[in-house]
Structure I
Amino acid sequence: MALRIIDDLVADGRTCFTFAEAVCRSGRSRTATANLLRRMADRGLIDRVRRGHYAVRQFGVLGTDAAAEDVALAVGAAFAGRTHRIGYRSALDEHDLIAHPARTIQVAAVSRTRATSLSRRPLRVVIEPEKTIAIGARASGASRISDLERALLDAAARPALVGGAAVLAEAVAAAGSRADPARLMRYAQQLSWTAALRRIGSLVDALEVSGLKSQLEPILPPQGDIELEPAVTEQTAWRDPLWRVRWAQTREELANVAGQ
């Protein structure tokens, strides 16, 4: 029965399913279906992502947690039917822009969920308006994820969520010529994220990031100073006069972190 359910799901192109769907497919009672799913999870055939939501394990990674190998699979199973986007530090990790990703999975959604973990990894839901979640989001299996440019803007809009200015600088430098300057500016305008674009512009120009240096322009002329890392305001080690961004670290310190 377990293999038949998996075979049917795969034949239908499904990588995730709910408890209610399993009851329908098995033709058994809810109790019998729950026992079957528990045995399937124990044998590594499926992964219980959160209450009532399951993911089919790929044959190459049977026995591992879905989120350990495929964040999009776990998120897609947990947020099926809900507007969402894998973003912030999780997106930076998926685009290989940071060396030390956090264990917490960060997902942008219009409302919170009762789940606090996915496949035994902590889950953090970042609330965003529905109209902004799709900007710069691309399909990733059953889920959606910030593309590279949106991932950078996510990080620049809320540096504290990704680990601070040092992580933002690392990600911007790693993106380099992979990032599309026109797309960055278009997304920033659509999102009205003028401060996020200013932080990225300040970093790429001051750190001389290849492929992005001198390619960005403010959406509006800066009218006042902003912090590179809003949570850190007690000191200013350097002030960017063009982008009017105050840094708590020197250019040399962030250049060393970013490998520039």
Structure II
Amino acid sequence: MGTDKSKASTFGKDLVRYELSQGVASITLDRPDKLNAFNARMIADLSRCFELFERDETAHVAILSGTGRAFSAGVDYREEHELSEEEMRRLRDPMAPGTLFGDLLTRSGTCKPVIAAVHGYALGMALGLMLKCDLIVAEAGTRFQVSEVSRGLGGFRHWALLAYRNAGALAAEVSLNGRYFTAEECHAAGLLTRLVAEGKARDTALELGRELAGLPPLGVRETVRVQRWHLARFIDEVAFQTEPLKLHLTEDFKDATRAFAEKRNPGPYKGR
């Protein structure tokens, strides 16, 4: 660990990097060969980085970004395909409250602001994580998707996050049909803090981060705390309604996951 001016910590095998400069922490997803898709180890590393950010008294704002061609392609379905039937039965929705990934940000202790700097793709779980960030900067041409729809898992969590940000019409469509949608559509729906040119997301996020880091921190954190409390309550209500369904144990989900791993078209779906 270095000085306050340039502090860095790495977990796993460089899957997530933590660095600090002038009060702004950089949390970087670094699995570019897999488009930063989340596996169990990467989620654990990301959770540790956020814990480090919360404990670090010299860190006031975090920038969350990804290396390579994408912010993140979401969950690593190929790894999930390798789980046994018993492991699948023990598995919970990774975005659900009470899971390592599901509790990121919404149950933060210190409530420091986090800015997402997004480019390329933000799919599935990555879209959900982005929508939980306090500010969002996205590059023109970035593509988003509620990829759980085509896996038979439903788009209810993303609907909740999009609707919470007052993008009701867009939320209803993309959480039902699972189509790709663009940064330009997100900006028109009021989801983005900034829509920037290609290659400018991180620089713009850093500018915003330095601006926030220069403000009295307690007032900033109290605003973040209130916002996240209301978001967490909304997410908990959705989880109460949907988690007992266990859609990851359905035949449709298993077929869709196998089809993805085998690079073929899934279906026809059976509704069971």
Structure III
Amino acid sequence: MKALLCLFCFLSFSAFANSSLAIIDALGNKTVYTAEQLLRHPDVIRLTLKKDIVYSDHQLEYTAVPVHSLISKSQIDTDSIIQFKATDGFSAPLPQQELLNKNPNQAIAYVAIEETPGKWPNLKGRDFSAAPFYLIWVNPDYSNISGESWPFQLAALEIKDAFEHSYPNVVPASDIAKTSDIYAGFQSFVKNCFVCHKMNNEGEGVIGPDLNLPMNPTDYFKDAALKKLIRNPASVRTWQNQLMGSFDESMLSEQALDQLIAYLKHMSNN
């Protein structure tokens, strides 16, 4: 029994020691932090969130390192984006202004580290937790941080070129004004949909289908049905292992939803 217990402890420690987070710069150079290294980081703190998107039914105390301590602004061009990557294929760019913010009057991003394997509870309805790394936000409402900006099972943060250079076929046509509903819908798409869905075969989200190839959803959904699907997917169709969550008006206003559909209709011709 003691031998089995020791073996279990060894395996748990090994899983913990092998957990790592990669920071990838614009040239592809990679800096890898193990969980142990992050726990020894000089800026590591302990904090409890007032609002926790992933563990909304728990109040956990996290050990975390601010993202701005892992990526310096000197490493990144002013128009670059930072792409997060999770082990489950959840991946999307985040504005560097939000992710690297230090101002306490705005939201501040942290990488939370599970200190010992199994410490964090399983996610609601899942048989796994957010471990080993989870991107969390202090005061997210200060900067209108969306629910899609809380990736769990975080594997990497990658600095990429400006969005329009990294994903040119996701951006609306050049004659579309940045003050238009279409452009606002594009921004909403990047914030809420791009984490799971590609557009014109661009992007790194692999959880959901491409939203323009081979067909755009506005080509086969009436507006009312598409809105209903986005608001609550299960109210339109159900399928095994359904992962798409709901977007109520607190997450996506009716105006923002109309703008998102305007963008999708625009992209159906692009």
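Here are a few things to note about the model shown:
- Parent structure of the calculated result 34, 22, 17, given that semi-axes √(5λ) of the Cα gyration tensor in Å is the read-out and I, II, III the choices: III
- Here the criterion is volume of the Cα convex hull per residue in Å³, for residues 53-100 alone, and among I, II, III the highest value is seen for II.
Since every read-out is calculated from the coordinates, none of them should be taken as a lab result. All of these numbers come straight from a predicted model, not from anything done at the bench.
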